[in-house]
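Asks: Dropping the structures in below, format is structure tokens.
No value in this document is a laboratory result; all are computed from the given coordinates. Since we're looking at a predicted model, the values are computed, not measured. Cβ atoms are built from the backbone, for glycine too; each structure is taken alone.
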Structure P
Amino acid sequence: MYKLIALDMDGTLLNENKEISQANLEAIKFARKKGIKVVLATGRPTKGIEKYLKKLNLIGENEYAVSYNGAVIQEVKSGKVIAQNVMTIDDLNLLYNLSKKLDVNIHALTPNTCITPRINKYSELEATMNNIPLEVVDFDNIDSNTTIVKIMFVDPEEKLNKVIEALPDELYNKYTIVRSAPFFLEFLNKKVNKGYGVKLLAEKLGIKQDEIICIGDAENDIHMIKFAGLGVAMGNAFPEVKK
């Protein structure tokens, strides 16, 4: 019997209007009545999914979220961090220098904000979508105490395609690199991916791997789809996810 369902948000749970359909609401309600734990597993910060957690009635005790693509696992009600694996200022410096070389926009997510050295529409989208402040910060002189959860290259799909082709091979050994949307390329702590986040939460809850369903559509969902006892690719999923 399945005991945990981990759901991606954008392109999976949410429709193109960023809404949860009535059919999905009813299906999740039905699953929870049967005692199945439902968890949102997203590239967004927990702050960015609060309204959906409320809509799904997932704010109570013993409810959890896997956020920042698995970099942070949190108790929803208390905000208590169960586990986190973040990045360093050295990582930011390295990727910022590379972004200048490749002429691609960059931003980083801290626990509470989106920071960027240069305003662009994709960083504005990130901040708006997640209901967090967007701050312009000089990455060359950033406060060394800043907590960096993840770093992103953000630009139009065609440009990011070329950027990905130009990434040095050693970056793939140093970071988890996933594309969460055609215009978002994410760099995370090497340990981190959604599968890792779901695994840590399942271990805490005493749930076995073969008792887990993971559902997603984008490249950043592949790890958890592979990890799950039952992995599901959406009909609208990227070709590499369906494969």
Structure Q
Amino acid sequence: MLTLEALECRYGKVAAVRGLSLEVRKGELVSLIGANGAGKTTTLKAISGVLAPSAGRIVFEGEDITRAGARRVLERGIAHCPEGRRVFPYMTVRENLEMGCYLRRDTAGIEADLRRLYERFPILYERRAQAAGTLSGGEQQMLAISRALMSRPKLVLFDEPSLGLAPNLVERTFDIIRQIHGEGVTVVMVEQNAAAALDLSDRSYVLEQGRVSLTGSGQALLDDPHVRKAYLGA
């Protein structure tokens, strides 16, 4: 479904991703784990068209999207739920959700999707006319996830979905991602909570200094001595 071939990304003269290759098969939940600065967020930005790679290729469902741009990538079915939630704080909850489907023209389908999301997250329905910036951190995360789903994506990129959340909301967030994946949406997730990410994942890639250093099933990497020592504190 998604293939990255020898991807390189730079911020000026600094190489953040170096010759990175990976694949995501349809229906999988794939996680990227690694230390801060390993290139995980940069990889997601490149996939979603926010950052243009300096070399390499990104292929999605047979189409080269390396330099397609964020709008075209979204049109093709890839949604990005960025780190730190990034809701539009002065817009209402409903307006934020509508921003997630601004490329769609199927009014009836949009309303049906809104109803489903309100059923999944009743608090968003209760606060649909409230400014998004006044929501709690957990509520903003629910909104950010819902906004991504409003585009009816084939693939969702989650960047640090548990970041800054209270412990009781972390498990709720992972449950939501598990449900989304269970509904047939392919997921790529960057997550500092390596144990939780690997537990959720069909497969995972360990990134170190912008390169893939290890790959395997979530369970295999949970059992890997290097991963346990470096990322699981065991």
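Asks: Match the computed value -11000 of helix-only ellipticity at 222 nm (-39500 (n - 2.57) for each DSSP H run of 4 or more, over all residues; to 500) to one of the structures P, Q, and report its label.
Replies: Q
Asks: To test your reading of the models, identify which of P, Q gives 0.25 for FRET efficiency 1/(1 + (r/R0)^6) of positions 69 and 213 (r between Cβ atoms, R0 = 25 Å, to 0.05) when calculated.
Replies: Going through each structure in turn, the value belongs to Q.
Asks: Quick check for you: by mean count of other Cβ atoms within 10 Å over residues 141-148, which of P, Q is greatest?
Replies: Largest value of mean count of other Cβ atoms within 10 Å over residues 141-148: Q.
Asks: Something else: Given a computed value of 27 for relative contact order in percent (Cα under 8 Å, 6 or more apart), which structure among P, Q does it belong to?
Replies: Here the read-out was taken from Q.
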